[in-house]
Structure P
Amino acid sequence: MPMPARSTSPSVIGNRESVPCNYCHADNFDVLLAHGRDRRHHLPGEFRLVKCRECSLVYLNPRPTAAALSAYYPPDYAPYQQRGLFGKLTRWLRRREALGLRHSLPASAEVLEVGCAAGDLLVPLRDAGFRVTGVELSDHAATIARDRHQLHVHTGTLGDAPLAGQSFDAVIMRNVIEHVPDPKGDLEKAASLLRPGGLLTLRTDNVASLDARLFRSLWYGLDLPRHLTLFSPRTLTASVRSAGLEVTEVQYSLVPTHWIMSLQYWISDRRAIAPASRLMSPRNPLLLAMGLAIAAVQKVLHDSGRFVVIARKPLTASTTVPIGAQLPEH
């Protein structure tokens with residue numbers, strides 16, 4: 001059972017800050033995880049994950065301040081490094097993704113990617129004929145995108161990027177909405193940047209999935225403290241609608257990595273068998289096949305560890321969902 005708690009008014013605790021729920025602004029939550037840690041990069045600190053009692057949004061509280069957060073993104077952070085066989089596979093997948101957007105966007109469409117890293121999707125989007133712009137918080141990754149690929153990438157947040165309203169046909173946010181301090185504000189900014197009829201695609205990990213429920217504090221998708229907010233399809237679609245966009249589709253992804261790496265964390269915590277954790281790798285073909293089989297069932301059942309929300313900006317003005325509105329049950 002979650003432990004009941006109630007926060008005081010927002011305050012800064014060392015390099016941490018207490019925050020209310022980003023969706024409904026309530027300060028009333030249950031503690032889901034009291035002593036979470038950085039299992040991916042083993043950086044110091046313990047982190048608390050909470051769930052809003054009013055709207056069910058899951059978020060880190062307290063969380064690292066904006067000034068402190070960059071320390072948790074080392075140069076070897078995975079999205080910045082795309083090498084070897086996995087790098088080739090990633091590039092192939094990004095080319096497929098770029099070509100797939102041709103069916104949804106006009107020729108020479110203006111496309112913005114938020115959290116573009118080193119440009120692994122922007123390059124094939126440009127090759128497909130789109131005019132591309134990126135926003136990336138990491139100066140290291142943004143520099144690679146500019147110097148190696150000659151891409152137009154703004155270093156910083158979406159909120160401070162000098163971008164004109166209604167200037168894009170599509171805004172893409174892949175595995176980024178969970179990282180930003182103000183996801184609601186970023187969704188509203190993305191909506192303002194879209195032309196009428198423009199497309200927003202969001203991809204993020206599913207905190208309500210079978211693997212998240214099973215592994216709990218050992219779930220690979222937690223990625224504390226980099227994931228500041230953890231969404232379910234229900235909470236993310238509600239947030240998108242509150243920004244004035246129309247949700248057209250929710251897709252579920254194949255994510256075998258979540259199973260493999262979560263099992264690695266589980267084994268690592270057990271001293272007697274900890275050395276076996278080295279065998280738990282997505283590069284192990286047997287484990288990858290097993291993970292794919294489980295992930296395929298999850299996809300069919302709409303219970304995957306990762307999902308995609310696709311939304312459009314209405315052609316005419318529409319009424320947005322009030323900020324304090326209850327999230328829908330389905």
Structure Q
Amino acid sequence: MNNFIDILSTHFLICQEMIEGKGEDSGFEEYNEAAGISCVCDGCGGLGALSYPMAENKTGAYLASRITGGAVKAWFDDSIERNCVFDVQSLKQMIFVWLKSCESRSGSSGIKMKGSMIRSFPTTLACIAAYEQSEGIMTKHIWAGDSRTFYLTQKGLQQISEDDIEGEDALSNISNDGVLTNVVTADGKFELHEKDILINEPCILFAATDGCFGYLSSPMMFEYLILDALYKADNVESWKNNIRSFIGEFSEDDYTISLMAFGYDSFEAMKQTYMDRHDYIGNIAVAFETASDQERKQLWQIYRDVYYALS
């Protein structure tokens with residue numbers, strides 16, 4: 001097998017706070033000779049709004065996203081030691097243990113939680129672990145909540161994760177803002193979903209919190225944002241800065257995106273791969289803005305066949 005870093009075309013992480021020092025998002029990336037991981041967490045501010053005196057009065061949401069991210073990193077490192085056996089049940093147990101430990105040391109014993117809208121250290125989670133096999137690159141997508149993992153090729157953007165929101169899809173949830181039915185919490189009453197996707201073509205993979213896409217008019221516009229940022233970039237760093245700037249123009253929340261790409265010999269080769277798709281999806285995204293309700297339904301129906309092809 002190759003050194004994993006040698007087959008990685010590029011990678012980067014963007015983690016942006018609305019208010020410095022109070023952001024409830026977190027994210028990390030790690031790459032070594034055996035594997036790589038992109039991870040994002042979005043602390044649930046409404047559910048986890050309580051502050052904890054022994055943790056500098058940080059909210060449960062703030063603490064949860066960071067503790068969960070730390071547990072994922074430790075689990076990833078342990079999984080490398082086990083020859084890239086990424087067992088999701090062991091991850092859930094590690095997250096639970098870490099959050100309970102944080103809870104016990106945070107001064108929460110005197111805090112009473114009342115009502116169904118308060119949870120102990122709640123956060124979403126979305127991560128992609130990747131490693132090489134003889135057949136290609138195996139990716140394991142793991143999530144809870146409405147942070148998402150994505151797979152982007154010249155055929156278009158595909159959402160791999162499935163939002164833990166009843167009765168909404170990626171378009172309707174933008175306007176309806178559905179209620180989360182499953183998030184990581186310190187009580188252990190959560191589920192980690194997983195999906196394995198084998199990759200054998202050039203692609204871009206990324207995990208993102210809802211601050212990246214939840215304030216746009218459509219999923220088509222989100223794809224166009226990523227590709228337009230690429231189209232207008234001269235190198236990886238300017239692509240990263242463009243994404244940060246473009247998302248920052250519309251987002252009203254913290255936002256985090258962790259990205260990795262495979263199969264491109266150069267940045268220019270990656271740009272060229274997506275030129276036609278950039279123009280195509282740009283036309284659709286712009287048309288959606290001024291379309292009638294019926295026309296919007298038709299545009300979304302055509303787009304979602306590709307968008308949900310791997311969900």
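Annotations for the structure displayed:
- Parent structure of the calculated result -11500, given that helix-only ellipticity at 222 nm (-39500 (n - 2.57) for each DSSP H run of 4 or more, over all residues; to 500) is the read-out and P, Q the choices: Q
- Among P, Q, which structure scores highest (criterion: Cα Rg over 2.2 N^0.38 Å, for residues 133-180 alone): Q
- Structure from which 22 was derived, relative contact order in percent (Cα under 8 Å, 6 or more apart), options P, Q: Q
Every read-out reported here was derived from the displayed coordinates using simple, explicitly stated rules and does not represent laboratory data. Since this is a predicted model, take the numbers as computed values, not measurements.
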